[in-house]
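Asks: Quick heads-up: structures coming right below.
Read-outs: derived from the displayed coordinates by stated rules, not from any lab. None of these values were measured; they are calculated from a predicted model. Cβ atoms are built from the backbone, for glycine too; each structure is taken alone.
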Structure P
Amino acid sequence: MDSKPKKLTWKTGLLIYAACWVFTFMSVYILRQVLIPRDELDCYARIQTLQKAVDLWNAANPSKPVTEDIDENALVQAGYLKPLTYDHSKHYYFVGETAHGLRVKCNKHEDNPLILKLTGDTLLAVLVFIVFCINRKYALFDPS
């Protein structure tokens, strides 16, 4: 015995979608923490730290910007960076061209930009939303 489809209102739809988005965002975050090795997650954090230091250096020294190799000692001496301890033979940081200009990269692990992560989370949330609505017998489109 099939039950009659329920009409999905904007308010209900937006609330369900928001819950689906939070669910998928948290799921992706947890899976990322569980599946990506700690060393690689630390690499992502160092990229952000180095990017801030390079941006400060480039703003203060427009005549000699950091555009390729990063001299961490110079950044530390200038006060833009605290000394970092990591395996230098495993991780090599440099500045490379991206769609958003010059950005710090790592030779071993390069993370997707935030916009790609959010786009992926949003697309997963749409998928979860559709599956949830179908299972709860919500009419996604008005049949009339």
Structure Q
Amino acid sequence: MNARAIKSGEVVEAILAIEAMRPQPRFVLHLGAGDNALVSALRRRRCDGLGVDPASEEADVRGPIGTNQGERVPVGDGVADCVVMLGATTAGLDHAWAEIRRVARPGAHYLLSFGRVPTSAWCAARLTGATVSRRHPFVWGTIHA
């Protein structure tokens, strides 16, 4: 689960980032969805999505998000055009990255936010070709097959 509450500003920034992605994602999977605000807002913008959270009744699916070793996200392989995890921790992402890659289609986008921006070395070792925002704690890129 997310180590901290997702701030509404992060949801707005995530929506803007997703709308700027090319090609435009048609299905977004939000891991650690909390109150499902991001997926709800995307649906109003005619983008389908699914929110998964282990503890929230408001998420579309109540289940693991892969941040603990051995957890499997309860969705099929290659379903998402974009995988989002807001409020991630670098420790949780180390476990979740394999699941993020599994549920994403080849060429899918990912959008991650952290309580603080991870170091460039951490990103380079794990997230090939990632872009790190200097303004917000976001990291994004494309998942390659």
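Asks: Mean count of other Cβ atoms within 10 Å over residues 19-26 computed as 12.2: which structure among P, Q?
Replies: That value comes from structure Q.
Asks: Moving on. In terms of mean count of other Cβ atoms within 10 Å over residues 11-18, which of structures P, Q is highest?
Replies: Q
Asks: Identify the structure, out of P, Q, from whose coordinates relative contact order in percent (Cα under 8 Å, 6 or more apart) was calculated to give 37.
Replies: Only structure P yields this read-out.
Asks: Let me ask something else. Please state which of the structures P, Q yields -18500 when helix-only ellipticity at 222 nm (-39500 (n - 2.57) for each DSSP H run of 4 or more, over all residues; to 500) is computed from it.
Replies: Answer for the origin of the read-out: P.
Asks: From P, Q, which structure was Rg and Dmax of the Cα atoms in Å = 13.4, 37 calculated on?
Replies: Label of the source structure: Q.
Asks: If we compute distance in nm of label points 7 Å out along Cα→Cβ at positions 27 and 99 for structures P, Q, which one ends up with the highest value?
Replies: If we compare distance in nm of label points 7 Å out along Cα→Cβ at positions 27 and 99 over P, Q, the biggest value is for P.
Asks: Suppose you compute mean count of other Cβ atoms within 10 Å over residues 59-66 for every structure in P, Q: which one lands on 11.0?
Replies: P
Asks: Name the one structure among P, Q that log10 I(q)/I(0) by the Debye sum over Cα atoms at q = 0.12, 0.20, 0.26 Å⁻¹, for residues 43-106 alone of -0.26, -0.75, -1.26 was derived from.
Replies: So the calculation was done on P.
Asks: Could you figure out which one of P, Q the value 2.7 for distance in nm of label points 7 Å out along Cα→Cβ at positions 51 and 123 was computed from?
Replies: Label of the originating structure: Q.
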